[in-house]
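K.L.:
Listed after this line are the structures, all set down as structure tokens.
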Structure P
Amino acid sequence: MRNFGVKNKIIFFGNGPLADYALGVLARDAEVIFHARTREDLARAVELKQDFPEAVGVLASFGVMIKSDVLEAFEPEGILNIHPSLLPLYRGPSPIESAILNGDTKFSVSIMKLVKAMDAGPIYWQTTLENLPLCKDDIYKALAEAGAEWIIDNISALPTPTKQDDEKATFTRKFEKNDGAVDFSDCAAEEAYRKIVAFQGFPKVKYTFFGLSCILLDVHVLGPGETALLTIPCADGALAVQKLQPEGRKAMDAKSFLNGYKK
């Protein structure tokens, strides 16, 4: 239950969009006394937990393995990990991207107790969100905020967490630069579209127009009878390009690109 009196104290661990969106909610209704961003910050986090034993640890996409001594400092409730998947599915570093690539239409978030094994801790709470736009940033925002809202509402009286079924676990991987290379002629339009969405930011999907390598920013699968100013042929159809960024230049819409670069 949300405490509308004295604000709960939180020691936060996190980097990147999931952390940024979660922190925005947590800082609104709790007192974030420290934000650990690097491995070097962990010792300070432990010191503060000793100074403020009532403080709760919350983690969202930290990117650094938390060692046993840090985990032990936050017992018995542990560090609460906001993980954007329906655990034990999509453990690992790229749950949202992997879900997009796999064609998922629903996206989930879990609050688990952090343990030494990757994303294997017991679950405090889970939920699945439907009807989200297939936009990576929007998905990050919706899941991070849902998880952070649950923490704010339950931080003063956490339920007993439930053990995960490890036999049902699936795992994601860290993407590499060459994952952004797409052979559009040998790729279905829907698959190519999902790669472009999943790889926004990194590793980025590119296509060459008029001799210019361009980062694809906003595309959709070209529908039956639909026309578009700028298209990419695929194995079973085409993509309509609405926004792109020639390397070394500013992002622009398709019309501006054609006006500037079509010979």
Structure Q
Amino acid sequence: MTGKGLVFAGGAPRSGLTLLRAILSAHPHVFCGPDSGILPGLPMQWREFSVQLGALHETHFALQPDAVRNNFSAAIWKLLAEAPAALDKRLVVEKTPLNLLAFKDLAILFPEAKFIHVVRDGRDVVASLLQRDWRDPQTGAPFAHVTDARAAAGYWSGLAGIGRQAELTIDNPQRFHVLPYERLVNKPAQTLHALFEFLEEPFDDRVMQFYDNEIPLVGIECESRPRLAKPISDDCVGRWRADLSPEQIDMVNNSASAVLRAFNYPV
């Protein structure tokens, strides 16, 4: 259960993960399905068990720490690998956005797995979030990060910052790849060649025509359907300049400046 052939992708919602799924799904060797629903919960539970139970696993259940880790790894692998194996795919990409919350734990559970952090200018993410109608299923009220620019900026900077910390912790360019949305849409061929080199898979021209390969979309992925029906475009880059008010722009720049600069977005 080393994680060889397993890739975890993550990033703040509205950063381009569904586009990444469509591109990867067009490659004949790659399986990239919708969000699995099992991550990041399982790796975080492994971490919680390790911290809270400590030596109790070994003392009372004869389970060495390595055995506990391997059990969690095996459970995750079994849940993720069944469908790709049936389709004879050799690379599995799990692209739940909040995977990045567990990147550091997953890197321990799967020492040969790879990680992709899809990152997008936080101001464009905020502009996109403020057009969503995402609601708390418990109360029916809209989430704060889709109604308030300051909350949306905190949502993006918190998640992107966690992804940045994971990158610094894993600290291995052969395992961790940052994929800026802007680079993908402005220089798609160059960016995708670099991505598949990282994935150790041959580039296939079909990934550039991903829009000819319709994939079943699930949940909030459906909001991206119109964009997935046409070639990659940069028309959403810099949308924040028109979609956000001057006050909102100042608010986002001030509250998320450190993370924006960490990913080389000018403030």
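Here, each number is a calculation from the coordinates, and none is a lab measurement. This structure is a prediction, so every number in the text was calculated from the model and none was measured. Cβ atoms are built from the backbone, for glycine too; each structure is taken alone.
K.L.:
Among the shown structures P, Q, from which was the value 19.1, 61 of Rg and Dmax of the Cα atoms in Å calculated? Please list the in-between numbers first.
P.N.:
Numbers: P: 21.3, 67; Q: 19.1, 61.
The structure behind it is Q.
K.L.:
Tell me which of P, Q gives 5.2 when you compute distance in nm of label points 7 Å out along Cα→Cβ at positions 46 and 230.
P.N.:
Details: P: 5.2; Q: 4.3.
Value 5.2 for distance in nm of label points 7 Å out along Cα→Cβ at positions 46 and 230 corresponds to P out of P, Q.
K.L.:
Another question about this same structure. Suppose helix-only ellipticity at 222 nm (-39500 (n - 2.57) for each DSSP H run of 4 or more, over all residues; to 500) works out to -14000; of P, Q, which structure was it derived from? It would help to have the intermediate numbers written out before the result.
P.N.:
On the way: P: -8500; Q: -14000.
Computed on structure Q.
K.L.:
While we're looking at this one, here's another question. Match the computed value 21, 10, 6 of semi-axes √(5λ) of the Cα gyration tensor in Å, for residues 214-253 alone to one of the structures P, Q, and report its label.
P.N.:
P
K.L.:
Then there is this: If you rank structures P, Q by relative contact order in percent (Cα under 8 Å, 6 or more apart), which sits at the top with the largest value? Show your work: numbers first, answer last.
P.N.:
Working: P: 16; Q: 27.
Greatest value across P, Q: structure Q.
K.L.:
For Rg/Rh (Cα atoms, Kirkwood Rh), for residues 158-237 alone, which of the structures P, Q scores highest? Numbers along the way, then the final one.
P.N.:
Working: P: 1.17; Q: 1.00.
Biggest value here belongs to P.
K.L.:
For which of P, Q does distance in nm of label points 7 Å out along Cα→Cβ at positions 166 and 246, calculated from the coordinates, equal 5.5?
P.N.:
Values: P: 5.5; Q: 3.9.
Traced to structure P.
K.L.:
Let me ask something additional. If log10 I(q)/I(0) by the Debye sum over Cα atoms at q = 0.11, 0.14 Å⁻¹, for residues 22-141 alone comes out at -0.52, -0.78 when worked out from the coordinates, which of P, Q was used? All intermediate terms of the calculation are to be shown ahead of the outcome.
P.N.:
Values: P: -0.39, -0.63; Q: -0.52, -0.78.
Source structure for this number: Q.
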